Each structure stands twice: as structure tokens, then as C-alpha cells.
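Right after this note come the structures.
Read the figures in this text as sums done on the coordinates, not as results from a lab. The structure displayed is predicted, hence computed values, not measured ones. Cβ atoms are built from the backbone, for glycine too; each structure is taken alone.
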Structure 1
Amino acid sequence: MSEQLKLTNQVCFPVYTLAKEVISLYRPILKKLDLTYPQYLVMLVLWEEGDQSVSEIGSKLNLDSGTLTPLLKRLEHKKLIERKREITDERVVKINLTELGENIQEKAECVPGQIMTSLNISVDKLTELKNIIEHILNQINGKNKTNL
């Protein structure tokens, strides 16, 4: 067998494993908020930027509408968001936070700190990892802006 085909020499495998492990660290923390990790990501976008269209959220999270729509329906069922069609263009669905959705932001403030504690890694190392990942993603997506 060639060295290139050994699992231990693959870049993708530790990246894949890390993603799974980090998301699994979020599960018990987000369970207290009654959110899944993808739902948490949607809420982060809405807390940060306010009302958004489905396509705007999808673009920011790199999710297609087929994945995003059921996720938004579950958030609406939990009464955290409202989905409303634009009056001027019914094809556009706007998402806005409900009062309950706004209120759980305060409870979510502890999530990043708890994740940092669970990871047991310095902020500098984590920032370095984030910058490298963003650089690679920018290269894959053909963007020339980088933080490195």
C-alpha cells in the first residue's frame, strides 16, 4: 500500500474527527437550551444580525434551503423564530426572533466559555486553528482574502 493511502497520512480524517468531537461537546450544553448545533448556528446569525431572509441565513451558514427549511420550521415550532413572507415578493421568507428567541440569548452567553473549558486549549492556539481553517476554506472557495 502506498503511503498516500494510509489513514494516518490523510488530512481529511483528523479534520473530520475534530469536527465531530467539537460538535459532540456542544450537545449537552445546547440541550439545556433545547437547541441542536445547527439550530444554535441559526440563532447566532439572528442574534448578531437581526432579521434575515432564508437565503441570507443559508448563505452565511453554507446551508441550502432544503436543509435550512426543516430546521427553521423546528425553531418556529419551539416559538423561537417567526417565518413571514415578504409582502412585496412572496418568494422571500424573512426570519425574525420572537421574544422567547431573544431571551434565550442571555442563557446562551455561557456556551463559548464552556466549550473553551472543554477543549482545554489556549485562546491563541484556537485562534491560530480558526485562521488556518478560514484560509483553507477561502482557498477552496476561490477567495483571495486571508488572515494569514
Structure 2
Amino acid sequence: MISRLNYAFLSLTTHPEFGKLLLRLTFGVLMLFHGVAKVQHGIGWISGMLIAQGLPGFIAYGVFVGEIITPVLIIIGLFTRQAAFIYAFNILVATLLVGMGKFFTLTNVGAWGLENEALYFLGGLSIMFLGAGKYTLFAGKEK
């Protein structure tokens, strides 16, 4: 009985290509919200943080690559692995700039202080290692 239920459940839920699409859409769309916020409100504060760290302020424009261009590429499935690598790198840089003070903290609900950053970073790495899958606007180009 349990074996038959398990087999039925597995046959209904074994869709790795759809899982890759869902992963790409989830992380791509959620990151686009961050990119749109940068377009609406500017990146001056990021530039200021970079300058305070002794880095050139123009590097802040890279946020548009990491939070707009790469999520779009991930969503449509074009250069997915490369885009996901840049996406994850963008999160790593953002975390190093603004999040390291939260490394050893927990929130009021018990979450790790860098939980969101870790989720985005590891999601990007997961997409990089999995690739686009077969459901892309450019089917057959990536595996």
C-alpha cells in the first residue's frame, strides 16, 4: 500500500525539467525586484560604500548587470550558467559590502542574519550547476 502510494506520488512529482524552470523563474523574478528598485532609486548609496572601501564608485553600475541583465537571461534560459555565475558573484559582493555585520546574528524569528543572501547565492549556484533545462526560449541551445 505505502509502496503504491509512493510510486504514485513519485510519478506525479518527477519532473526535473519543470523544477529547473521553476527555480529559474523564482530566483530571476525575485532578483528583478531588486534591480528595478536600483533603477527607481539610484545607486549612489552603493557607489558611496565602494568609495568608502577604497574602490572606484563606477563599479556600482555592475549592479545593473547582476540584478537586471542576469536575471532576465536566467528567466529566458540564455547563457544561463554564465548568468547564474555572475548573479551569485553579485550577491557575494553585496553581502561583503553590507551584510558581514550580520554573519553571527539571528533575527527575532530565529533566522540567520544572512539567510536571504545565502538563499540567493546558493540559488544562483544551483542554477549554474543545473543549467537551463529544456524549457527555455532558446530550446536546444543549452543543456
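Comparing structures 1, 2 by distance in nm of label points 7 Å out along Cα→Cβ at positions 54 and 94, which one has the largest value?
Top value of distance in nm of label points 7 Å out along Cα→Cβ at positions 54 and 94, among 1, 2, belongs to structure 2.
I have 63, 41, 24 for Cα extents along the principal axes in Å, calculated from one of the structures 1, 2. Which structure is it?
Working: 1: 59, 34, 30; 2: 63, 41, 24.
The read-out comes from structure 2.
A value of 2.9 was derived for distance in nm of label points 7 Å out along Cα→Cβ at positions 6 and 62; which structure in 1, 2 was it taken from? Present the calculation step by step, with values, prior to reporting the outcome.
Details: 1: 2.9; 2: 4.8.
The read-out was computed on structure 1.
Which of the displayed structures (1, 2) returns the greatest value of relative contact order in percent (Cα under 8 Å, 6 or more apart) on calculation? All intermediate terms of the calculation are to be shown ahead of the outcome.
Working: 1: 18; 2: 29.
Going through 1, 2 one by one, relative contact order in percent (Cα under 8 Å, 6 or more apart) peaks for structure 2.
Can you tell which of 1, 2 yields 3.7 when distance in nm of label points 7 Å out along Cα→Cβ at positions 46 and 134 is derived from it? Provide the component values of the computation, followed by the final result.
Details: 1: 2.6; 2: 3.7.
It traces back to 2.
Give the label, chosen from 1, 2, of the structure having the highest value of distance in nm of label points 7 Å out along Cα→Cβ at positions 30 and 78.
When distance in nm of label points 7 Å out along Cα→Cβ at positions 30 and 78 is calculated for 1, 2, structure 2 comes out on top.
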